[in-house]
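Asks: Below, each structure is written out as structure tokens.
Taken together, the values in this text are just the output of simple stated rules run on the coordinates, not laboratory data. Here the structure is a predicted model, which is why all the values come from computation and not from measurement. Cβ atoms are built from the backbone, for glycine too; each structure is taken alone.
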Structure P
Amino acid sequence: MNYKANLTVEPGPQTQLIKAGYDPDSQRGFISPPVVHGSTVLFPDARTMETHGQKYTYGTRGTPTTDALCDAINELEGAAGTILVPSGLAAVTVPLLAYLAPGDHALIVDSVYGNVRQFCDIMLARLGIEVDYYAPSLGAEIETLFKPNTRLVHTEVPGSNTFEIQDIPAIVAVAHSRGAIVMMDNTWATPLYFRPLDFGVDISIQASTKYPAGHADILFGTVSANVEHWPWLKEVNGLLGLCAAPDDAYQVLRGLRTLGIRLERHQKSALEIATWLEGRDDVERVLHPALPTFPGHDIWKRDFKGATGVFSFVLRVEREDQFKTKAQAFLDALSIFGLGYSWGGFASLALHVNLDERKVTPVPSEGPVLRLQVGLEDVDDLKADLERAFSAARVA
């Protein structure tokens, strides 16, 4: 039974997270759906098999487990449909393959996730698709980069590692006036803090590896589409033969139930640490969209409902030849923050950001850029860990 049937007002976000994709009546009363492992599905007779006259026909086309997750994501995103893929990178590359063809031109934000850039530069180039990178600061001015064959604009907000905020409504207005599709990687904010489809974006992407799953133990991605673009996305995903593992789908669905309260903690702790860092003499600047001093803060405040736990800061150093040495000394002194890629799990992480691939966007040059994922540990302990790292960097 649809839980909304008896509600007189739209449920709040945490209620949605608990109830979306939730149907105990169809699973013998169990509060969580069973994990369905299966490829072959049996039909009651030859006619049903010939006409595909039943809901489930083969494992790659959906199971009760994957349907429950898709229903939940559709509700959270406000989407016509969602596909599940094995990684966050695949969640970007599949729609790029779906909506671009040889001879097309795509505009990709210069602050894009590095592996997406490699896919564009290597795989899209091999397919005869032209790619240009644009500065994330561009809003309506992006129109000057459009060509007669521009078919797609890819956005990522905030920008990977440097957290630039894009003016999504302005970009959408230009792109749609020129007949182009707009995609957005919304992994950082999740649909709780920003719903891309509500702002006119056509394709909303999440690396569910991160906050939705929340425990740093699976790889997963979701791609959600509006009514116009859902049928082709679904078709292409089927043609590519991509599907998500049932155990992973179950874990993402389980992670969704606590996403709201986890994000509240990530947000609060990260903002406290970002503010603390901003007041330090050994920090050149902090790259966090929720800080009033951050360029793009006004757009973030206008469009977003919150911030999450990932941001960067620029370590102050005296000379450029100290960048690597100081960064390594800082990272090596950390004990609570782990050194690792990805983010969105319960544990805090840190890494030295490499921005060498940027083509048109100015990057911080005052010192090394260090990215922090602020996890669920006690903030005082995290500050003490960072304090030890600053001390180590000073004497390096």
Structure Q
Amino acid sequence: MQLSDFDIDLFLRDYWQKKPLLIRNPWAKWRNVLEPDELAGLACEEGIESRLIVQSGETWVLEHGPFAEDRFSQLDGAPWTLLVQAVDHYAPDVAALLDPFRFIPNWRIDDVMVSYATDGGGVGPHFDQYDVFLIQGLGKRRWRVGDQCDRTTPLRPHDDLRLLTDFEATGEWVLEPGDILYVPPGVAHDGVAVGDDCMTYSIGFRAPSRPDMLMEWAEHLVDGMADDDLYVDPDLKAAGNPGEIAPSAIDRLHAMAVEKLLDRDAFARWFGQHSSTPKYADADWRPDEPITIEELQALARDGATLARNPASRFAFLRQNDGVLLLFADGSAFPCSGASAALAEQLCAQDHILLDPSLSGAMEMLAALVNQGSLAPADDGDEDGD
């Protein structure tokens, strides 16, 4: 599915990370891509992150999955909401919802969370630290948006949910199937189901925080440093006062501390690997049996297709020496020539056609298959909307 009559440049200029935007059904032909029973089934599976929020008056109670199959039939009529993270990893039609938003770089994509709510269900007024497109899939939901929030905004005392103490709406809309609401980071919002069978697809975009990025970059550097990389001062002069830390010592210590941090090329390579690490790093998507280069070559002679794992993250980086670095699920692959063009294709498309002309890239493709980033496509995998 693709968006029609949507001005990307206008959106990025006037709305992205600036203010909310209601987009009335922009799809050429909208259809709901996941049934409520399928969502409930995912919430019952081990290894899939899910939550159930049951509301009683002004009280919200949170439960974490996986849930027993009969859990939802036990709810006593109070409004409730089921939320399942990263549904795009398990449902190809849900993953396809990301395609119209690929004008935003892949490394910014987090996942597609899907929610189902009964009449009156919601998660309460809150704000998020990421950009989100809220696509109404089934039923209706009333959305209210409010002011910009930050870490000083008062929150209700709740052990599990970050609910706003005070919420005053500045805008309100009822979304019907196919409608989209964009909400920038920090903007207060509250969505409440209008009627039963309300499904919403939340396409979230992550942004690294400065503290986390600095800490993880520094930890990466430290892991590669020798224990005997010590401060040295062979030109030491006699101290006038033994209690003084001399300016020359501070200069040397500061340079010692920041020298590696300022290596832009090393940072770029680290960030490519870091940002392409899967959302759930413990998930194992590797094939039961490793594929060989010879088997891939045979598939290429047959004109087979490789499909990208929806749970995988692909990105690339152009280097000054003309080499392109492909990042896939935390691994880096230097590419040049035809392999570089293939790497760009892998980042832009979810399928590639194998061809004998790709013989120089077979080693890389085999590695990608064997780490679970790519897989030979079934015939049905290539069908589009």
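Asks: Identify the structure, out of P, Q, from whose coordinates FRET efficiency 1/(1 + (r/R0)^6) of positions 125 and 357 (r between Cβ atoms, R0 = 41 Å, to 0.05) was calculated to give 0.15. List each step's numbers first, then the result.
Replies: Values: P: 1.00; Q: 0.15.
Structure Q accounts for this read-out.
Asks: Given a computed value of 211 for volume of the Cα convex hull per residue in Å³, which structure among P, Q does it belong to?
Replies: Q
Asks: Once distance in nm of label points 7 Å out along Cα→Cβ at positions 285 and 333 is calculated for all of P, Q, which comes out largest?
Replies: P
Asks: Further, regarding this structure: Given -10000 as the derived value for helix-only ellipticity at 222 nm (-39500 (n - 2.57) for each DSSP H run of 4 or more, over all residues; to 500), which of the supplied structures P, Q does it correspond to?
Replies: P
Asks: Say we calculate FRET efficiency 1/(1 + (r/R0)^6) of positions 277 and 293 (r between Cβ atoms, R0 = 25 Å, to 0.05) for every structure; which of P, Q gives the highest result?
Replies: Values: P: 1.00; Q: 0.45.
The maximum falls on structure P.
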